[in-house]
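Listed below are the structures to be examined.
Rule-based calculations on the coordinates, nothing more; no lab input. Predicted model, so just to flag it, every value in this text is computed and none were measured.
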Structure 1
Amino acid sequence: MRFGPYPLALIKRGKYSDIFFKEDGSQLYSNEEKAPLAEILKKYYKGPDLEGLTQFLEMVFRLDPEERPTLRNLSEHPWLSTT
């Protein structure tokens, strides 16, 4: 998965989880493996600090909302000062 495995606790909270996931948290329907975010960005992003952008987006796209950074944390990320 592009952003890592889905946390089991997050799956268990989902209203429709039983449609997409097995009891153990594995996906019922799998699609082809997707390229890592860094590879996709390398292909399309031509701006400064690709590594910083990748780190920033990985923070934003964390699957578990409890693990996502606050807006303040994101606003202080070093990548934003390079744009």
Structure 2
Amino acid sequence: MGWAGIVVLGIVVGVAGRWLHPMRTRARGGLVMAVVAGVSGAVLARLAGRVTGLFHDGELLEWPVCTALALAFVATAIALRARR
């Protein structure tokens, strides 16, 4: 999965996370923030995996790790936005 795949994965996780999060009604206007959080989480997971040697480009472990960290970033961002 290249950088384009990481960005698409982050966008999809951001939109899906925003749509499915139970606190989304309190976090108004958070779609852009959720997409940015999803992309940044996926990018950070890929960079951390590369630096630590956990996976290399195109390995199967890259998808679930990037998805899990992107989802955690989106959930945290929406929850923090809803607390305002």
Structure 3
Amino acid sequence: MKKVIDDFLINIAENGDIQTCSVACILLRDLIPLDKIKICKQWIEGYIELLKRRKLWVQVTRIVNACQTIPSIYSLNQVI
């Protein structure tokens, strides 16, 4: 199963679909191969940046809240 997910992520990434990569990483987080965790984090951060540029704040919040298992992303919603 992890090989299928790995191939899927590589395929959509090669097509430049950062939204699908990001959402797939969030939804399939428990099945992501360990060597893809870092790149998934980069895809999610890139997608958040795209949403911020378009001022889609509600969507940014939803993505960040879905990333509770990724402290560096989840902490973006923390107010000091």
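Miscellaneous remarks
- Given -0.43, -0.76, -0.81 for log10 I(q)/I(0) by the Debye sum over Cα atoms at q = 0.14, 0.20, 0.21 Å⁻¹, calculated: source structure among 1, 2, 3: 2
- Comparison of 1, 2, 3 - label where relative contact order in percent (Cα under 8 Å, 6 or more apart) is highest: 2
- Answer label among 1, 2, 3 for the case where helix-only ellipticity at 222 nm (-39500 (n - 2.57) for each DSSP H run of 4 or more, over all residues; to 500), calculated from the coordinates, equals -25000: 2
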